[in-house]
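Down below are the structures I want you to see.
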Structure I
Amino acid sequence: MPDDGTIIDIIGGTDVIVQKAKAPNESVYVDGFNVGARQEVVLRDRQSLAEQGMFVIIATVNIRTGKLRKSPDIISRGFVYLRENQQMLSEARVLIKKTVENYTVRQNPIDLDSIKDELADIVSGFLMQKTNKSPMVIPVLIGI
């Protein structure tokens, strides 16, 4: 059994010649349509998602008032089963609403990107405290 990178010539279907030279044999990462070097950030994110899951927050913010139009939608994958954690979800929705509205009070114009960052930090801490897990928190704020 040859090692990776070993070059072997087969002549006439029976004669085998092992070359002294070696072919390049680094690992190649295949991701859908992309083939090439490993992207450490992608691998780290996938590992985190596999181990801790994700928690997506979708909220519509009134740009003039900073108030939420309705209760934020929450999508959880690989983190907790939402139907069994309604109390925690209710608390998370209240925390999200308070966080968005508290941070928009001092802003004119409202900077949704800074609010997203703050929201991700606060909700991550809340989820860690409640579950001892640290899912990837992805806030999606839509300004209207």
Structure II
Amino acid sequence: MEDIYPMPAFAQLQVADLDRATRWYTNILGFRVIFAMPGPDGSPQLIHLRRSRYQDLLLVRSRQPREPGIPAGVGVALYVQFEDDWDALATLAERARQTEGCVVEGPIDTPWNTREVKLLDLDGYRLVFTKGPLNPGTSMDDIVARSQGSPS
């Protein structure tokens, strides 16, 4: 049975094609459908997705069409703590790269002791899957010193 809990925070993404976005988030990124709310015509109007605890997204049909080539959510990045193993992060990046229209960076190691995969989804929303720490036991002082060019 699915554990139901109050969602402290979540993102709602307006998408051009709700069915295609739902398939992509579930088949490529590993989210699962928790709930689908039908609209007046009976077709889904809102899809509640979850990847892991506190990793919830609501996908809704766009109310207004966007200009072609203009991504949604410019300037906003949604960070997702990646709980699976290191190899699974690389696999997620490769699966996303196979999708036409998806832009993928990484996996890359960051100065703040994590590994990240950054991607733009089919509607241009930026998601960042982050896993860490790369080097357990590294202190925040070491991270700050390294970012400032000091030897740690």
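A value of 25 was derived for relative contact order in percent (Cα under 8 Å, 6 or more apart); which structure in I, II was it taken from?
I
When mean count of other Cβ atoms within 10 Å over residues 15-22 is calculated for each of the structures I, II, which structure yields the highest value? The partial results should precede the final answer.
On the way: I: 8.8; II: 17.1.
Result for mean count of other Cβ atoms within 10 Å over residues 15-22 over I, II: largest is II.
So if we calculate distance in nm of label points 7 Å out along Cα→Cβ at positions 23 and 87 for every structure here (I, II), which label has the highest result? Intermediate values should be presented prior to the final figure.
Numbers: I: 6.1; II: 2.9.
Max of distance in nm of label points 7 Å out along Cα→Cβ at positions 23 and 87: I.
Given that percent of Cα pairs over 26 Å apart, derived from a single structure, equals 49, which label among I, II identifies that structure?
On the way: I: 49; II: 34.
The correct label is I.
Which of the displayed structures (I, II) returns the greatest value of distance in nm of label points 7 Å out along Cα→Cβ at positions 63 and 103 on calculation?
II
Taking helix-only ellipticity at 222 nm (-39500 (n - 2.57) for each DSSP H run of 4 or more, over all residues; to 500) from the coordinates of each of I, II, which one would give -12500? Please report the intermediate quantities before stating the final value.
Values: I: -12500; II: -6000.
Label of the originating structure: I.
Values in this text are rule-based calculations from the coordinates and carry no lab data. Here the structure is a predicted model, which is why all the values come from computation and not from measurement. Cβ atoms are built from the backbone, for glycine too; each structure is taken alone.
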